[in-house]
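See the structures that follow.
Derivation of every value follows stated rules applied to the coordinates shown; laboratory data play no part. Bear in mind the structure is a predicted one, so any value in this text is a computation, not a measurement. Cβ atoms are built from the backbone, for glycine too; each structure is taken alone.
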Structure P
Amino acid sequence: MRTIFTTGQVAKICKVAPRTVSKWFDSGRLRGYRIPGSQDRRIPREHLIRFLKEHGMPLGELEDEALGKILLVGADGVVRSSLTEMMGVDEFKLESAVSGFEAGIQAESLHPDCVVIDFAMGRNESLMIAQNLKRNSQYLETVLIGLLSDDDNASGFDRTLFNETFRKPFDAALLAERIRTLVGRKKQSA
C-alpha cells in the first residue's frame, strides 16, 4: 500500500499526462512537496484522495482504501435502508449478508472495516459469526457492532467480542456516527 506518489504515478491513476499533474501541483490545487535539491514532486495519498474527491474524479485503485467498508449481517430492510441513508455512499460502501455462511463469503471478498451483526437472525448464529471473525487474524482490527433485541440484552454473553452493542430500537444517526468514529480510528492506526 503506497503512501507517497510521484507525478508519473498520479498521472496513471488520473489517466492524464504527467505534465498535467505538474501543473495541478504548481498551481497549488494538488498538495504535496518537492524533493530537496530537485524538481521532483511527491504527493501524499491523503492529498491525492482529497483532490480526486473535490474534483469529482474517480478514485480508481484508491477507492477501496478511501471508502470505509461495512458488512451488515442479518439486518432487515429497515435497518439496512436507514443505515445506508445515514452513512452516505461517498464515505462508505455497504454490503449485506443474510446468514453466517454468506457473511463469511462477503467478509473474504470485501475485507470490511466494520461488521454490524443483527441478533434478530438468532443469538447463537450471531455470536458464532462474531467469534469466527475474532479468531481469524485478518479481522483482528475489524470493528464489530451487535444490534441486540430486549431478549438478548437480558441474557449474558461475552460482550468483549464486540466493540459496541446497540439495543433495538436504536437511533440510526447515532449508530452511523459511532461507526464513522470507530472506522476512522482504525484507518488512522493502520
Structure Q
Amino acid sequence: MNKSTQALIIVDVQNDFGPGGALPVPSGDEIVPVLNQYIRYAAGRHWLIVASRDWHPEKTHHFREFGGQWPRHCVHDTPGACFHPQLALPAETVIVSKGMNPDLDSCSAFHGMDERRTSLQDILVRAGVKIVYVGGLAAEYCVRATVLDAVERGFAVKLLVDAIRGVNRKPADAEAAQREMLRYGAQATTVTELSASR
C-alpha cells in the first residue's frame, strides 16, 4: 500500500454527542455525511484515518456527580460510547481512546491511545504523517484541544470547518473556538475545496 504524509482525524463522533444523547451537540449528526465524504477521499489516497473516542470509566472526576462539569456520557462499552451508526469508518481505521484516567479530563485526541497503548503522537510519527485534517465534535472542546495540540507538536493542521459543530453553552462559543484555532496556525478547508484542489 502506498504511504501518505497526510492523516484524517475524526474526533468523538459518538452517540452520546448526537441528538438524544447524554451530552448532545446541536446538529452534531449533520456532520456525519460530510465526514463520510472526507473518509472516502482519504481512503482513496491511502491516508491514515484515525477516530478518537471518549471512553470513560463509570466513576470519573470528569462527571458532574463526582465533582466535574459534565453529565455522565460515553462510559466505555455502552451504546452511548459507540460511534455514530452512519459514520462509515473503514476497517483499517485506527481507534484511539481517551478519558480512561478518572483524574484527568483528557479532551485532546493526543491524550488517547490505541489498543496497544500507543499514543496518537507516536502513531502519526511512525506513519510519517506531516499534515492532519481534523473534524468532529465538539468544536470548542475536544476538536479545539486536538487542533491546538497538533499545531504545538509541529503538524500542519487543516480544520474541516464544514465537519465540526459546537455545544455552544454560551452563544458563539464554537465560532470563537474556530477563530482561535485559525489564529493558532490551523488552516480552514472544506470537502469541496479539498476535492477541487486535486
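If we compute distance in nm of label points 7 Å out along Cα→Cβ at positions 115 and 131 for structures P, Q, which one ends up with the highest value?
For this comparison of distance in nm of label points 7 Å out along Cα→Cβ at positions 115 and 131, the top structure is Q.
One of P, Q was used to calculate P(r) over Cα pairs in 5 Å bins from 0, in percent, for residues 59-146 alone, giving 3, 11, 19, 27, 22, 11, 6, 1, 0; which?
Derived from Q, not from the others.
For structures P, Q, which has the highest computed value of mean count of other Cβ atoms within 10 Å over residues 27-34?
Greatest value across P, Q: structure Q.
Tell me which structure, out of P, Q, gives 0.1 once distance in nm of label points 7 Å out along Cα→Cβ at positions 107 and 139 is calculated.
Answer by label: P.
Figure out for me which of the structures P, Q the number 48, 39, 32 belongs to, where Cα extents along the principal axes in Å was derived from the coordinates.
The read-out was computed on structure Q.
Looking at structures P, Q, which one was distance in nm of label points 7 Å out along Cα→Cβ at positions 19 and 171 calculated from, given that it came out as 5.6?
The read-out comes from structure P.
Identify the structure, out of P, Q, from whose coordinates relative contact order in percent (Cα under 8 Å, 6 or more apart) was calculated to give 24.
This figure was derived from Q.
Check the numbers for Rg/Rh (Cα atoms, Kirkwood Rh), for residues 11-50 alone across P, Q and tell me which is largest.
Going through P, Q one by one, Rg/Rh (Cα atoms, Kirkwood Rh), for residues 11-50 alone is largest in Q.
When helix-only ellipticity at 222 nm (-39500 (n - 2.57) for each DSSP H run of 4 or more, over all residues; to 500) is computed for each of P, Q, which one produces -13500?
P
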